Every structure is written in C-alpha cells, then in structure tokens.
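FYI, it's all coordinate maths here, none of it is from the lab. Just so it is clear, the model here is predicted, and its values are computed rather than measured. Cβ atoms are built from the backbone, for glycine too; each structure is taken alone.
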Structure I
C-alpha cells in the first residue's frame, strides 16, 4: 500500500525513518536466527520472541516522541548476536563437511560393492 503521508504521520524525516526501519530489520533478522536456534534447542531463548514483539510495539508507539534514537546502547547486543550467528554458520559449515564426507564414503562403498 502506498501512503504518501506516512513520514508526516510518524513524525520522522526520511533519514530517521530509514535508520529506524533498518535497525528494526536487523533486530528482526537476529530474532529469526534466535528462533531457529530455539526451534532446535527449545530450552534456549524461551521468551525472546515475545520480548521482541513487546519491545517492537513499544518502539513503534514511541517513534514520534524520540529526540534521539537509543540504538547506540544496543550495539554490544547486536555484536553478540553477530558473533553467535557466525558461530552457528561455522558449526553448520563443519557439520556439512562431516556429513558430506560420511555420505561420500558410504556412496563410494556402495559403488565399490557393485563393481
């Protein structure tokens, strides 16, 4: 939907709106990664999604009242999530190599038995 008065309605200029939406997008991506981890390990990050929804709702309601964005304080949190994400990617990559080698060895054994 196109709303040409959206920036006026939320009381932001283009740059502030862009910054807000990009930071929320980064948070959303991090929450998505957290949910994937939570799906695999249900005992980790149990209330993360509901906390994110409550926080996002609060941030959207307060958006027009902010003098400055308080994202600078969240940089350490974002950095921690990025490190966790890189660790997960590294783990998945290692597992792919291990599984690939196991499957490759199994397929080679099957091939050798036929010949």
Structure II
C-alpha cells in the first residue's frame, strides 16, 4: 500500500492543492491514496518532488539507510568531528573571556 495520503497530510496539503501542484485532478489523488489506481512514473516523480520524498517512500518500500564507509573515510569523519569540537571549545572559551572582560567594565558618563 502506498503512503501518499500520510505523506501529503504531513506536508499540510489537501488533495486539491497537491493535484494542482502536479497538474492532476483531485479525483486522481483520491484514487491513488485509496489504492484504486497507482500513479504512473511521471506522476510518481512529480509527487516525490512536491512532497520532498523518494519514490520508494511514496510506495512504502523500505529503504536501507546504512552507509558503508572505508576506514579512510571513517577516519576522515572522526578528524572532522574532532576539529569541529576543538573549534567550538575555543570559541566558547573566547566568549567566556569576553564576558568576563566586559563584566568588570563600567560605563562612564
């Protein structure tokens, strides 16, 4: 069974609004959602673009989201993560130092 109805509802579109966006009729959307008919390939592509999902998601086909990395790619990701953490830590220290510097100053009038 397809997931067009649930995905459409998540986006906040009515059947009529979705139909207009993909140049179809509201009746076609209703028929697809009820399973009476299946959308053709062009319509599936249009639906996936408008609803911002894959065709597999529209059709309710499970997607394997496992990413396989080489050791080199994994090590690169770890280095990048560590670099970002280091930069964030230095920025936090700098911000705290600025706060402390400004805290001791008083405005002269």
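Could you figure out which one of I, II the value 1.95 for Cα Rg over 2.2 N^0.38 Å was computed from?
II
For mean count of other Cβ atoms within 10 Å over residues 45-52, the calculated result is 13.0, so let me know which of I, II that is.
I
Assuming -21000 is helix-only ellipticity at 222 nm (-39500 (n - 2.57) for each DSSP H run of 4 or more, over all residues; to 500) as calculated from a single structure, say which of I, II it is.
II
If you rank structures I, II by mean count of other Cβ atoms within 10 Å over residues 37-44, which sits at the top with the largest value?
Values: I: 10.9; II: 13.9.
Of structures I, II, the maximum of mean count of other Cβ atoms within 10 Å over residues 37-44 occurs in II.
Who wins on distance in nm of label points 7 Å out along Cα→Cβ at positions 13 and 29 among I, II, i.e. which is largest?
Sorting by distance in nm of label points 7 Å out along Cα→Cβ at positions 13 and 29 in descending order puts I first.
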